[in-house]
Structure I
Amino acid sequence: MGPAVIIEPSPDTPLVWFDISIRGGASADPIGIEGLHRHAALLARRGAGTRDRAALDETLDSLGASLDIAVSRDSVTLSGLALSRHLDAVIGLAADVLADPLFSEEEHARLLRETPQVLDEIRDDDSALATRWFDWQCCPSHPYGRTSLGTEGSLLRIDRRSAIELWKREVVANNLVIGLAGDIDEATAARIVQRLTERLPRGNRPTTIVEETGLETEGRSGRRLILVDKPDRTQAQIRVGHLALRYGHPDTAAIAIAEAALGGMFSSRLMQEIRVKRGWSYGAGCALRRSRMPHWFEIWTAAGIDVAGPCVALTLELFADYAAKGPTDDEVDFARSYLVGAMPFHVATARQRMQLAVRDTVFELPQGYTAKLPESLAQLTAADVRAACARHLRPEDTVTVAVTTAASAQEALSQAKAGPLTVVNHDEY
């Protein structure tokens, strides 16, 4: 066994992109130590091999290359870009980050000081804050409900040794998905994969925190409304949704059409009713979150504080009607046409195709799953889409989060029929 490898050759330009995804991600953070995967990954990037953070950055700059870290619910990804003539040198740096990170005490302490500042920035951004609270409240027992950034409490529990142990446990050859795109051929790719993994143990793919603990992932029943109180707001950032299906479920294509018709286009129902007809918001949309496990079906909008209550009430009414009746035949035809027409823009470059294939592999989906979705869309009837809506959309079990000023919006929100209302301070989480 070894890493999964995806290659997308495109010799048009002398550039190579690579993504090295480590299965696991923030959903596998130990309970109470949220933010550990993010901390370990960023710390590994801050010096490796014989180079400290400054020397590593300076070397990358001299090569005209990049090496970045991204942390999602399902993986940690080390991404890079290199000129073809510098590829071996940049891959050497990436291999050091994977196999020989310094994990310096100084950078560990600095990162622990910096992360609360990122948390403060999220609290300053009403949209990001609404998403953070919605993720936490939508299905509290679900691993995706725990923050990848961490909390003030969990950050205090992160220690350097735990970060090192996590990195050694998960950065093993069999747990990697390696994607290469651009000026690359099979022989070069084989050499690069060998270089990236030769110092790593083969290991076994670590089980996730979900599999270890058997966490319950069923959504709660009934509606709930959380008003995140923030002073001096003129708007309300609104999120509405519930736990739904996983990306890759047999109904994924049908729900893709459903979400496009409800809130994925300018002509969608949410946009027309909330923005065009009433002028309550600049935009409104919805989507099923793409992840390995079941994730949220989420509606979002932002309304003026004076219409926050009516906007939530209307959103819930529209969602309930849509779940019960589904889209019309014309809406299905238009949404399908839109999605099929948009797909070429998502697979236009070798890098895009590689990244989609890497994501599919991390999600444990068949090769080319996303790229082949248009074929599935073409086979669906309007009745199929309506049946999927009836199976998976649950307007009676929605969680609504509104980031706004309680003194101005609480009374109207309490009348929105969104369920029992709880008021929380914006900086509680």
Structure II
Amino acid sequence: MARILFLAHRIPYPPNKGDKIRSWHFLEYLMERHEVHLGFFVDDRADLEHVDFLKKRSASMQFSYASPLKQKIFSLKGFLTGTSLTENAYPSSEMRGFVAHLVDTNQIDAVFLYSAATYRFLPKDMKDVPIITDFVDVDSAKWDAYAANNVWPMSSIFRREGAKLAAFEAHVAAHSSTSVLVSNDEAALMQSRLSEQRQGVGKVLGITNGVNAQAFSPEKYSITPTRGRLIFTGAMDYAPNIEAVVWFVKHVFHRVKFEHPWIELVIAGKPVAPEVQRLDVDDGVSVLGAVDDMAETIATASIVIAPLLTARGIQNKVLEGMAMARPVIATSAANEGINAPDRTAIWIANDPDSFVEAVVALLEPVAAKQLGAAARNFVMENFNWSSSCKAIEALLIEASNRTSQPQRGKSD
């Protein structure tokens, strides 16, 4: 049994958002088999009710509440220090003290960082405690994309963040025994960017997300999908999701509805940004916000859409829609890392005309059912949480068994 420090930038429970789905599966698996010391931040007061649940399962625990506004204020320090906004977004004193105590008293064998931002809470002298960092996505590339898709002054701010964060990611990778990304595609991108930074690093590898095949199973629900009901799911305050659904309504939905006035679009997930809430006034568009059972909500729809223009890593919304045996229409960006074959297990569309064509074709129940069945088969064969969790555990055990050996570097 290993003694593991697990640090996350956001409370890893409940698994109701993309990053929390991944962090919770890894954390739950490790807690069942090892001694886990846990540190995290809470950015939604509703999640405070889950703190005791995690505390009972941890060897020790430290958390701080940091609202989104507070995080934005803290991040501004990056402009003063010449560092990225991301690495400054979280209050550090209490978390640093928690980590330092565990290190100084020799209570941990290995550190698992969930997101690069948590690296700054490690002491300068880690006493040869190995670090495994799950970057999940190459976040610096996301900021580069934001810069390319915006105008000054935001483009300048985003471009700065992309450059500063890329340097920070390289620094963290150089001091980690293994850097983990959510897919082989993201791992290859990280490796190429690290090469550009001329950083020597440890292993860089992809460990994919899985999908909860029991929770997201069409057999659970005796629901006949409503023909013509499209669904988009996700955290609706997240910029790429906002961009995607606004683009879809403007460029695709209205065109299809003109010819097929009975179609509807359901948008499910919270929190809901004002730009998304305003879509609710459109004829046929329903903004649900939070739902009790996302799988059940997906079951009511006949088509899942993922028109993301900006995307990093693996899209859980795509995996969940496919697991529910629903045909998914997605951009190439949304399929990256999943790599489902076009027109076999997913329908790829990258422009309005292609999306219109796909929606109209899949309004036919037979075509929708065939693609949906193939989608579920693809996901069941390729995305399994058990194998991903075992891979993370193996890295931590391997690293903890080498604690007596010199590490590649120490944190600064």
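Summary table below
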item	result
Which entry (I, II) yields the derived value 22.0 for mean count of other Cβ atoms within 10 Å over residues 106-113	II
Which of I, II yields 1.3 [distance in nm of label points 7 Å out along Cα→Cβ at positions 42 and 154, calculated]	I
Mean count of other Cβ atoms within 10 Å over residues 82-89 - highest-scoring structure of I, II	II
Highest-scoring label, criterion being relative contact order in percent (Cα under 8 Å, 6 or more apart), among I, II	I
Test item: P(r) over Cα pairs in 20 Å bins from 0, in percent calculated as 26, 56, 17, 0, pick one of I, II	II
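Coordinate-derived values only; no laboratory data. Everything quoted here is computed from the prediction, not taken from an experiment. Cβ atoms are built from the backbone, for glycine too; each structure is taken alone.
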